[in-house]
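No value in this document is a laboratory result; all are computed from the given coordinates. Here the structure is a predicted model, which is why all the values come from computation and not from measurement. Cβ atoms are built from the backbone, for glycine too; each structure is taken alone.
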Structure P
Amino acid sequence: MSPKTLLLFVFFLFPLPAFSLADVIDRSVAIVNNDIITLSEVNEIGAPFFQRIADETPPAQLEETLRQAQKEVIEQIIERKLLLQEAEKLNIRVSDAEIDTTLQRILTENRTSWDQFREDLSALGMNEKQYREELRQQILTSKLINQEIRAQIVIPEERVVLYYDRYYTEYENEGYYILQIGTLWGAPDRTGTIPTQTEAREKILNIRERAVRGNNFNQLAKQYSDLPSSVDGGDLGVFQRHEMATAMRQAVVNLKPGQISEIIELSNTYQIFKLLSSQTGQITAKVPYESVKEEIRDLLFQQEMETRFNEWLQNIRDKAYVRIL
């Protein structure tokens, strides 16, 4: 398991700082009820983010860009503290056994040993105790959100059918409705690390294996894809044949709706595609409703989840004492 892989399994996990804004005396930068957020905490959590900005931003814009980045990190820490405080208020706990089980699942899914795991942690500048604490907070917030939001959401069949009718049928022109997942090498991926070509290929092989086994393609894209389409669950929309790059066209045009493509190489990426539907002229080849209804339901669930979470968190914040100094 590479260092970047570990970053996928925690809610707010960053390595210890390799970069500092300046050698300054520590001070408080925000108050969240009874918790204090310090400048050193912000610099520690935001270190990779700040370093990337320092590497990529012109000197004339660096000070203001770093200032805005620091505000973003402070807001993220405020959100995490509000969630942890709410979990404490509701007496939600995480046992050592739950952490052990989650750790073992991570090792199993990534086919790695404890020794390799500890080496990867060391490469991130962390030890096992620190990682366990980050994992504890992730499980805690997950329990909180499951209890307060997730369990309350039900997506009725009518909404699933409406989405299916709107997005999986009735195209006027020849086209291919495509989902995409891609991995990068030689450039920063979604975690900010720069994987090798071998690491990128191993990652896409693992993702494709999960997709072929039936794992939700949208969720795999959101969780693992390094490409901009990941925010939309890999949804590229409809492409006409002539709009696709040659390698992409060869991978997609012979697929049947619902199938996953072979891996293709484009520039410094490896990519796979899922064909949702295809059509020639006015004749549409539709994905059978039964084959995609759970994927649609999951997408609608995630949209509803995001809306309710934002409203719920804002309500918690409105009742809290939050002050940025």
Structure Q
Amino acid sequence: MATLTISAEDEKKVKARGFLSNKGTDNFSGRIITINGKITAEQQKVIGEAAEKFGNGIVTFTTRLTIEVQGIPYDKIDDFCEYIAKAGLVTGGTGSKVRPVVACKGTTCQYGLLDSFELSEEIHHRFYEGYRQVLLPHKFKIAVGGCPNNCVKPDLNDLGIIGQRIPNYEEDDCNGCKKCGVEKACPVNAAKMVDGVMEIDKDICNNCGRCIGKCPFDCIEDGTYGYKIYIGGRWGKKVAQGQALSKVFTDKEEALSVIEKAILLFREQGQTGERFAKTIERLGFENVEKQLLSNDILDRKQEILDAKLHLTGGATC
């Protein structure tokens, strides 16, 4: 068995930069941030070259849409970082902080209701990069899904966004057809003919937008695009299902402000070592939702950021 020469202190230092120890060796995997799982052909080329020059030639993909180059010797880490920087690439994505954002492919998908790449890139710059030096009680994961198909499992992240298209139903235009095109198009059976009139059960409808344009008499010609936000999801040793905020946001800036308020609330009111799901459980969902829908937390933003919190880690879940 090889003798390990890298100290625990040095290992911890490079882990903070996105380099994780390859078990049983003095080598590391460099975790490259892709912003949202999208990279250019030129960046792919540089990553491949860096893997051959500094690593063992193997490139792997993480569940958070980051890229890891394996087998990088400790003394080659700085050279590796300098090499990938020429393609605008950086390493990171570790620690009790906002983690890299995960997104589905969005509007290139036939079901996409929002541009997941554009939104997740904005979230990346504002909250992954913008809050990179902010210590939290634990990791904070964000996912952006373009529609209710939930391909990236937004409701199993600390905060998840799901694209919405709320049908604008004009009941007076319904002709009570025996074979209703809207009812047939609804994948969750929220649309039903009741006493000769089509009705949409709001408790079942997930705002997928598949019913829009399916009525020949134009009772649902269009829909309002929006953002459904889930908080408190968790995947891991202890699984928690996220809960949706009661409001579907139709303004992007308002939705983004909720993300910032959630991060600030977690920093201020979370206990070191607990995930956001536990914080919500302890404080109560209604209490947390009330805070996220008001502006009190943003009014205290600088005070929260300046507080000496979570200086000693220690995950409890």
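Of note:
- P(r) over Cα pairs in 10 Å bins from 0, in percent from the coordinates reads 6, 23, 27, 22, 13, 6, 2, 0; which among P, Q: Q
- Comparison across structures P, Q (criterion: distance in nm of label points 7 Å out along Cα→Cβ at positions 38 and 294) gives the highest value for P.
- For 3.4 (distance in nm of label points 7 Å out along Cα→Cβ at positions 94 and 182, calculated) the corresponding structure among P, Q: P
- Test item: helix-only ellipticity at 222 nm (-39500 (n - 2.57) for each DSSP H run of 4 or more, over all residues; to 500) calculated as -17000, pick one of P, Q: P
- Computed 0.20 for FRET efficiency 1/(1 + (r/R0)^6) of positions 150 and 238 (r between Cβ atoms, R0 = 25 Å, to 0.05) - originating structure among P, Q: P
- Taking relative contact order in percent (Cα under 8 Å, 6 or more apart) as the criterion, the top structure among P, Q is P, with the largest value.
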